Structure I
Amino acid sequence: MKQWDWIIVGAGMHGSYLGGLLRKYRPHDSLLIIDPHDSLLSVWNDFTSRTGMKFLRSPGSHSLSESYTDLSCYAKKKGRSDEFIEPYNRPSLSLFNDHCEHIISEYQLQDHFLQDEITFLDHDGEFFYLHSLNNNSYYSKNVILAMGISHTPSIPHWAEKLDNITHLFGSSFSLADKNKVAIIGGGISGCQLAIKLAPHKQVTLYNPTPLKERKFDGDPALVGPKLMEDYQKLDSYTERRQWLKKYRYPGTLPWDIFQEVNQCIQDGQVQLELCEINGSNYKELQSFDQVILSTGFEKKVPGQSWLQPFAEKHKLPTAPDGYPIPDKYARWMTGLYLTGPLSELEIGTSALNIQGAHRTGIRILNYLYNQNDIYKFRKPS
């Protein structure tokens, strides 16, 4: 049987970033990146295309490269330094994606990618054993679980009663060739879609509260050492979850999207309805040609169906909400590392975005090189 040194489950931003990091610092280690989609960053490319994203919310210092200056240097080299906007030097989606492809090519990550879906995990004391939906088996000394939350769209119960409805991130999503569209949800994805459709369709945007502007989707103060030390002193993981809720700002908009969607509203291209659609008023949506849900994803543990029995068998620590409790090196057990939502009870508010991948990478490298710092990595000379 073939055995790998590293298997990464998930080929989104986190899996791709950590794959590049391993190729850089452990070039002689064998690596396999497994994902049910057909390529690296497939979900990212699909979802950002659906919404019509123009610029990232995160700053230009956060990219698929370990270096915080790599994206700006790439842009300068390509004559594309004008593809950043303030505040925080945020890159255009086109520039960011081209740079991602550059990093993927630099580390030949596509050669280490395999399309498959993991459905089982175990450990025999020496190797991790993974089994897939396609009845394949994989063995590895180390595993990084990098699954995201983007697998199960959140569908309100009343939506099942409508025929003209779809979810923006559903597997069967497509824009109907009709004119009158309702968008349910005024967060960043819903507003980006409203802006995209406004010149061509009659758009009504439903949100229960006025649109809210925030620079980031989480408080950047909780990323720095001062508040992170306070966060990590909390022994109660219920309290840590409360901190995450307090310092995250779901449903908010960066300034440029906030301005642009409000301009569309002022110009009459988008109608904003401040009301919550529920079981008592959903029938008013029947007058639209298409209703698009932008209601996010279900709040459940990624891979729960196979991670829960694995955790129970090996007596691994989990919080009351079922999420894993990794150590300071992002390990759930020796050789098993967590990133993305699975790591958020250790990494904090940034766990879900690419900065969280950077922070997880620092911890993994510091463990591999016997360093104690969780904020910086210094490669031994």
Structure II
Amino acid sequence: MVAKLFNSINIFIQIKFLELTNHIKINEDKLFIYKSTIPKVIINNSKLNDRVKELGLYEPNYDSVANIDCFTNLEELCIRFFQHDELPENIWNLKKLKMLKLEQCEISKLPTSIKNLTNLEYLNLSCKIKSLPKEIGLLKKLKSLNLRRSYLLKKIVKLPESLEKLIIDNENLILSDDILMLPNLRKLEIINTKIKKLPESISSCEKLYHLYIETNVKDFELSPQIGNLLKLDYLELGGVGIKNINFEFSNLKNLKELRITNTNISNIPDSICECFKLRDLTIEETPITELPVNIGQLKALSKLNLEYTNIEKLRRSVSNLKNLKYLYIPEGVKLNSVLEEMQEKGKLEVNYSSHFDYSSRDDEDSIESFESEFGIINRSKDIWMFE
């Protein structure tokens, strides 16, 4: 009895020492380890291991990750700066795992045994992954897939229909036409891919409410099917590759926020004036010269941002926007008497910017010096640079 008590006190002291030296952090069912190895006092502590549901490993070695199956009730796992191209096989035996984050790791491939993670709901592959196994399509509970910064990935296989959130940010990636056959998708972000046209299969995303597309691919073509996404309430279009809006807004009755940033779009369709729930309309760093005639129909609009555009005059109907609280316009654009009165009464805040300038984009993708762009980095662990 005395020996058992002494052993418990010894374990308690060791764990407290690790916490005080910032090697580990424990908070109820959460454990974060900032050592390359998982301390033995943790591995051999079955009571603690059974309690842990969320585990974070910072720069772990291979053996540490190989011991991870001691956490039998693990539901969330985040691994950062893992320096091997494959994970130990026992990772794929964590049957209760719901969330897996592999951030800035050297991992280049996943095994077919990923299909064993039958309860997985969230997968973050912000690492050097080169290919995805087709078995990802078997993860029937997967709701979120984050491929931001997975710059070496060139192809995506069929994804599970259970997906609700998909983020793709990869200049080397080419998407197949049927990649968006995802009837449960609610949030989609496609950023800086090689595709020249948005896949028509986006028409299958009937539940989509958030869409963000950014591209610098010349003459990128949006899809007319965007106009049929009836549940859409947030739409953002960005990048100099986008020149035209080839869809109508008439059916987007739930749209509340529209952002058009740093594009080459010169004309906004009149049908935007049928989005009566629109609260935030931002068009900036874009060479439009005028607003749609019936802009005043957007009675719910509280913010109108036209910074760095070529707008020289506001439509008369802007005066009908009685709920407008924030107005951003280029210098020289005059307010009519109604807007001036709203400003004087403190109901409208007006800010001014320069006009759109093509020359500001000339050196957009160049870096004159590392220091001028990023500053002096003293404690960086890992710097990734591509092309």
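Structure above, values below:
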| read-out | value |
| --- | --- |
| Label whose coordinates, when log10 I(q)/I(0) by the Debye sum over Cα atoms at q = 0.15, 0.16, 0.18, 0.22 Å⁻¹, for residues 230-293 alone is calculated, return -0.77, -0.81, -0.87, -1.01 (choices I, II) | I |
| Structure (I, II) behind the derived value -9000 of helix-only ellipticity at 222 nm (-39500 (n - 2.57) for each DSSP H run of 4 or more, over all residues; to 500) | I |
| Among I, II, which structure scores highest (criterion: Rg/Rh (Cα atoms, Kirkwood Rh)) | II |
| When relative contact order in percent (Cα under 8 Å, 6 or more apart) is computed for each of I, II, the largest belongs to | I |
| Which of I, II leads on distance in nm of label points 7 Å out along Cα→Cβ at positions 70 and 262, largest value | II |
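FYI, it's all coordinate maths here, none of it is from the lab. Keep in mind the model is a prediction, meaning the values are calculated, not measured. Cβ atoms are built from the backbone, for glycine too; each structure is taken alone.
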